Structure P
Amino acid sequence: MEVTPFQHRLHQLASVSLVLLIILCVLWELALAPLRPGGSWMVLKVLPLLAPLPGTLRRNVYTMQWASMLVLLYFTEGVVRAWSEQGMSQALAWGEIILSCLYFFSAIFFLSPYKRHAKRLAQEAIQRAAEPHDH
């Protein structure tokens, strides 16, 4: 399936937002506003985000599907911390919310033509299977 210019932009947005989310999480927990001075083990929360990075950069449809669900965990953390924290941590939480939403929506809209195409192929296969066969 050919990628349209709009899909190309959506893929770029998904890739950039994922990379920025990874950077934000590392900087947040190591330098900008760690839970403990000098850094926090919370930096390990970035590890799950590293798994979909290669597939997202290569436009792997399956990877982008499950990563769009994974990123909702970071959205949830951002909402909780934006509500419960003050100062720099609250601002970083809003950044986490924005970046996770950017990834989620750009991935979903990037994937929608693939989903429509797969659905059409499945319907055609069902129709072919339902046709009478000559033996």
Structure Q
Amino acid sequence: MADQVPENTAVKKILVIDDSETIRHQVRQALAATGYEIIEAVDGVDGLEKLRGVTDLDMALCDVNMPRLNGLDMIAEVQRSGPKIPILMLTTEGQPSLIKRARESGAKGWIVKPFKPELLVAAVTKLVEQRPAPASP
């Protein structure tokens, strides 16, 4: 049979939290080309505001080193009081201690920049597909 359209064809919304405009642009290009809707935040504080203000996000991508609120502290706050969505860290940092801390805080994965667009798309797709479907009314 030809390609089947999945039952849930709603556009998936991804929040990209990074203080680098260049990285946000690169992520947008990679993910928007595969049909994701991208919402951008410039740091952890902006990310928390967007997480609390957009009720239908499917996941977030987050840098570690950002002004005002770093990514690790932001995901810890999301786990305490924010929406329960998967968060993938996208950062230049690769130290095992930071990766461990991120996982303990609730991150579902870690990609080191610079990233390959196809690997980013694959990781995002996997996390979005693993997320439980919302309950039917």
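Here is how the numbers come out for the structure above:
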| read-out | value |
| --- | --- |
| log10 I(q)/I(0) by the Debye sum over Cα atoms at q = 0.12, 0.18, 0.19, 0.22 Å⁻¹ derived as -0.44, -0.98, -1.09, -1.48 - corresponding label from P, Q | Q |
| Parent structure of the calculated result 31, given that relative contact order in percent (Cα under 8 Å, 6 or more apart) is the read-out and P, Q the choices | P |
| Computed 4, 20, 33, 26, 12, 4, 1 for P(r) over Cα pairs in 5 Å bins from 0, in percent, for residues 42-97 alone - originating structure among P, Q | Q |
| Identity of the structure behind -12500 (criterion: helix-only ellipticity at 222 nm (-39500 (n - 2.57) for each DSSP H run of 4 or more, over all residues; to 500), calculated), options P, Q | Q |
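Since every read-out is calculated from the coordinates, none of them should be taken as a lab result. Just so you know, these numbers come straight off a predicted model, no measurement behind them.
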